[in-house]
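Scrolling down, you'll hit the structures one after another.
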Structure 1
Amino acid sequence: MLIFRRMTHIPNKLKPGDKVAVIATARVTDISAVETGIDLIKSWGLEVVTGKSLFNSHHLFAGTDQQRLNDLQWALDNESIKAILCARGGYGTSRILDSVNLSGLRKYPKWICGFSDVTALLCHIQQFGIAGIHSSMPQLFNNQGAERDAESLRKALFEGEIILEAPACRYNRTGTAEAALVGGNLSLLVHLIGTTSDINTEGKILVLEEVDEYLYHLDRMMIQLARSRKLDNLAGLMVGHLTKMKEGNLQFGKDAMGVISSHFQQTTIPIGFGFPFGHQSPNLAVPLGVVCQLKVTAKGSRLTSKY
């Protein structure tokens with residue numbers, strides 16, 4: 001296993017007895033499912049504290065924007081909290097980002113974990129030099145087949161080791177890249193362009209996954225990335241689940257992987273499709289902001305890191 005140099009600040013690994021926060025930055029939560037997820041986190045030997053608005057409801061959100069912001073700010077500023085696990089995604093995280101003060105996070109670096117709508121927060125903290133983890137979330141820990149997802153997050157937090165593998169795919173391109181990972185949910189990445197949370201992709205391995213989109217929507221988002229120069233000078237590309245992609249009334253002429261692949265015809269970077277992360281299980285932990293090695297061969301793809 002290779003040990004890579006640090007390109008940004010990587011929070012410390014967790015140990016038994018550490019305190020972690022579970023908060024909701026987006027949609028209203030399922031109380032029973034989140035409580036089950038919290039019980040699992042406690043079984044890891046961690047002390048769990050929760051945000052005041054975790055189980056609040058304000059229309060589709062887990063509390064008002066101010067309530068959700070207060071919970072996030074509290075968790076960021078609390079020196080004793082070593083990681084923040086977002087309870088679920090949905091929609092709403094980007095509504096509060098411009099009001100977040102990250103001075104506490106810079107003073108007390110800690111892991112922030114989640115995916116989907118939480119992509120906005122994970123990208124936002126990278127602008128301030130803090131790594132995060134694209135991962136499953138407590139509300140999903142008890143879903144069928146999600147045991148491996150939760151265990152992957154536990155291992156990423158406690159052991160600082162990542163090994164992800166994907167099978168061979170006709171859209172893959174062989175090669176090796178060693179660089180920091182950036183990305184997450186494609187819709188959110190496009191949503192963040194031109195904002196203070198916009199990611200710098202130059203020299204990075206771009207991470208993409210998506211759910212429930214028409215193929216022409218998928219193509220339109222890729223064009224937006226390309227026109228915003230986000231696809232220029234990448235070190236590599238790794239694509240996770242493309243879940244519930246839809247054709248629409250008119251056929252696009254490519255499947256979802258083909259749509260994405262079509263935007264990289266003029267590049268020579270390594271590209272690996274079919275990685276086990278995204279909006280279905282397995283949804284394994286991916287360390288954003290951390291230098292990893294992506295290796296794509298004729299037999300498949302592999303992502304490794306030790307931090």
Structure 2
Amino acid sequence: MPYDFPAALASAATDTEAALDHLLTTGALQGPGDPPERLVAAMRHGSLNGGKRLRPLLLRQAAEVFGVPPARTVQAGLAVEMIHCYSLVHDDLPAMDNDDLRRGQPTVHRAYDDATAILAGDTLLTHAFGVLANDSLDADPAVRLRLVAELVAGAGAGGMAGGQMRDIEGETGFLTERAIAQMQAMKTGALIRASVRMGAILGGATDEELAGLTHYAEAAGRAFQLADDILDVVASPEVMGKATGKDAGAGKQTIVARIGLEAAQRQLGEMIHDALSALLPFGERAEGLRATAKFFAERQS
């Protein structure tokens with residue numbers, strides 16, 4: 001029976017949305033004091049307004065390679081998605097990308113204000129690690145510690161945050177094609193890599209299996225970012241749900257800008273081939289991951 005990618009994507013999105021809705025309440029986020037309602041509302045605005053939830057899907061699909069049921073992946077996928085959502089809230093700020101629209105609605109700093117958006121992102125980031133630390137995720141504390149360390153690596157200075165810094169530096173200085181690839185592997189690819197590796201860790205992957213899935217994830221991450229850069233050139237804001245054509249206007253250095261649209265599309269095909277080749281040892285168990293890589297190449301938004 002063929003793998004039903006739309007159904008898998010919808011299922012992961014529904015589960016992640018429900019988990020976010022359950023967690024992002026004043027009752028669930030209690031500390032020594034009561035969470036301010038405005039802060040929680042801003043967090044919900046930046047998290048519960050749609051999105052494909054691709055990173056939780058990748059985590060789920062990697063875990064499924066080892067027979068882990070979807071329900072056991074929801075909590076780890078929630079943590080990854082909270083990191084992703086925080087990064088979008090901060091990236092949209094005037095000091096960063098200065099975007100007014102995200103997923104077809106006003107960005108958090110537009111719906112609220114800059115300070116509230118900063119705090120909303122900070123709080124999503126903080127509570128993501130609380131989700132991973134909770135013993136309901138996995139009974140083995142060693143597994144939970146590995147998941148925390150993996151997400152730190154993907155989101156931190158050597159990953160997503162560092163990649164954003166390199167992107168900012170690239171606005172005022174020349175980047176070689178290799179430096180652009182490194183920046184994008186950190187800014188976008190590192191969290192995709194972390195998602196796949198976290199799913200494999202949940203599944204008890206061997207070192208060899210983890211290495212193979214890491215190769216897949218790195219190639220898929222490169223493909224996802226290149227596809228995004230291509231869409232910024234060819235897609236409309238209505239389809240994308242956000243402003244397009246901003247990379248060139250902001251002086252962003254991308255592979256598309258450096259080598260041209262046609263060459264970038266050829267390179268995208270090569271990246272997808274690389275990702276699919278890495279999955280050969282896993283056979284039919286990796287059909288979900290194959291479908292997601294193909295989706296990265298074919299997506300329209």
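Rule-based calculations on the coordinates, nothing more; no lab input. Not measured: the values here are computed from a predicted model. Cβ atoms are built from the backbone, for glycine too; each structure is taken alone.
Worth a mention:
- If helix-only ellipticity at 222 nm (-39500 (n - 2.57) for each DSSP H run of 4 or more, over all residues; to 500) is computed and equals -21000, the structure in 1, 2: 2
- Top of 1, 2 by mean count of other Cβ atoms within 10 Å over residues 102-109, largest first: 2
- Structures 1, 2, by distance in nm of label points 7 Å out along Cα→Cβ at positions 38 and 206: label with the highest value: 2
- Cα extents along the principal axes in Å from the coordinates reads 49, 46, 37; which among 1, 2: 1
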